[in-house]
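S.K.: Input: structures, listed below.
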Structure I
Amino acid sequence: MPLIKNGQQVADPWLALGDEETLPEDVPVIVSLERWQQEKDVLQTRGMELGLRLRSDQSPQQVAEDLQFFSLIALEFPKFTDGRAYSYARLLRERHGFSGELRAVGNVLRDQLLFMQRCGFDAFELPENAPVEAWLRALEDFSVWYQPVTDNRAPVSSLRRRLRVAAQ
C-alpha cells in the first residue's frame, strides 16, 4: 500500500506482523496490542525499532507507560463513522508527548487527511490504488484555521493580531 509520510510518498520499511507470524530479527515490525502484552519482554530487547497498532476500541491509555518502546504507533480507522483515532492521536501527542511516527491506517479517506494531520498524524497508509499525487494535494487544501491544535499552525485570530500590529 502507498505510504505518505511528512508530506511525501515514501517506501514503507515496516512489516505489519500478525499475531501468529514468526518474529523476524532484522526488520522493524508493527505488532498488535495483544502481541505486545504477551511478548513484551522479547519485543523490548529485540534491538530493532518497534511499532504498535491500536484498533479503534483500544485506547492509547493502555500503553501510556510503555510509549518509550515504540517508534511508531498505527491508529486504525475501521470505518468512516468511527473517529476515535482522531482523539487518540491528540492524546498521544499532547498529553503523552509521543514524538514518534503516528500512522493512520484502515479506512483512511482523502478528504480527511488534512484533519488527521492537524490532530497529530504524520503518516498515512493509503488504499492500494490511490492516486498519490491527488492525496498529497489534499494536505494543502487549506492554509488558515480557526482552531489551534497539535500541528502548531497559527490560528486566524493570531494572524489577524499580527497584521494589526504590523499595520500600526
Structure II
Amino acid sequence: MPAHAITPAKRATGEILFALLFVSVGAAGFVTAGSIPIPPSETGIGPRAFPYIVCGMLVLVGSGIVAQVLRGKVGQAEEGEDLDVSAKTDWAALAKLVGFVVLHIFLIEPAGWPVAAAVLFSGAAWSLQAKPLWRAVLVAIVLALVLQYVFGGLLGVSLPPGPLLEGVPFFNG
C-alpha cells in the first residue's frame, strides 16, 4: 500500500466530519436567519425565506451523507489524473488566503464592499500564483463591481458601496 493511501476507516471519518460541517453550517444559518429583520411593509415571502431554504438543504444533505457513510456507503477513491497526491500542502499560500479573507472582513465597512471584494479576489489570485497578475486584478475589479451592481443595485441587498461609489445610484450608493 502506498504511503499516501487512505484507509477506508479514515476516509469514512473524513466524510462524516465533512458532512457534519454541512449540518453545522446549516444549523448555524437557521439560528442566524431568524435574526434577519422583516420590514413592516413586507407582505410576500420575506428576507428569511432564501436563507431558510439554503440552510434546510445543507442540513438535509449533510444528514443524508452521514447516514449513508454510517451504512457503509463511502465515496470511491479517485485516481486523480490531474492531482499530485505526493505534493505537500502549500501552507504559505493557505496563510495568504486566510489573511486576505480577514482583510476583506475588515475592509468592508471603511472601504466598501466592492473595494474589499476586489482586494480579496486579487489577493486570492496572487496567492494562487495567477499569471499575468494585472489581468487577475482587472478581472477582480470588474467582478466586484458587477456583483455590487447585481446584489446592491438590482436586488437591493445591503452591500456598503463605500466612499468611491457613494452617490452612484445603480450601485445602491
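Taken together, the values in this text are just the output of simple stated rules run on the coordinates, not laboratory data. What you are looking at is a predicted structure, and each value in this text was computed from that prediction instead of being measured. Cβ atoms are built from the backbone, for glycine too; each structure is taken alone.
S.K.: When you work out volume of the Cα convex hull per residue in Å³ for each of the structures I, II, which one comes out largest?
M.R.: Values: I: 133; II: 167.
Largest value of volume of the Cα convex hull per residue in Å³: II.
S.K.: With FRET efficiency 1/(1 + (r/R0)^6) of positions 30 and 134 (r between Cβ atoms, R0 = 35 Å, to 0.05) coming out at 0.25, pick the structure among I, II it was computed from. Walk me through the numbers on the way to the answer.
M.R.: Working: I: 0.85; II: 0.25.
Derived from II, not from the others.
S.K.: For relative contact order in percent (Cα under 8 Å, 6 or more apart), find whichever of I, II sits highest and give me its label.
M.R.: Details: I: 20; II: 16.
Looking at the calculated values, the largest one is I.
S.K.: Starting from the value 12.1: which structure in I, II was mean count of other Cβ atoms within 10 Å over residues 22-29 calculated from?
M.R.: Computing mean count of other Cβ atoms within 10 Å over residues 22-29 on every structure in I, II gives 12.1 only for I.
S.K.: If helix-only ellipticity at 222 nm (-39500 (n - 2.57) for each DSSP H run of 4 or more, over all residues; to 500) is calculated from each of I, II, which structure is the one that comes out at -7500? Intermediate values should be presented prior to the final figure.
M.R.: Working: I: -7500; II: -20000.
Value -7500 for helix-only ellipticity at 222 nm (-39500 (n - 2.57) for each DSSP H run of 4 or more, over all residues; to 500) corresponds to I out of I, II.
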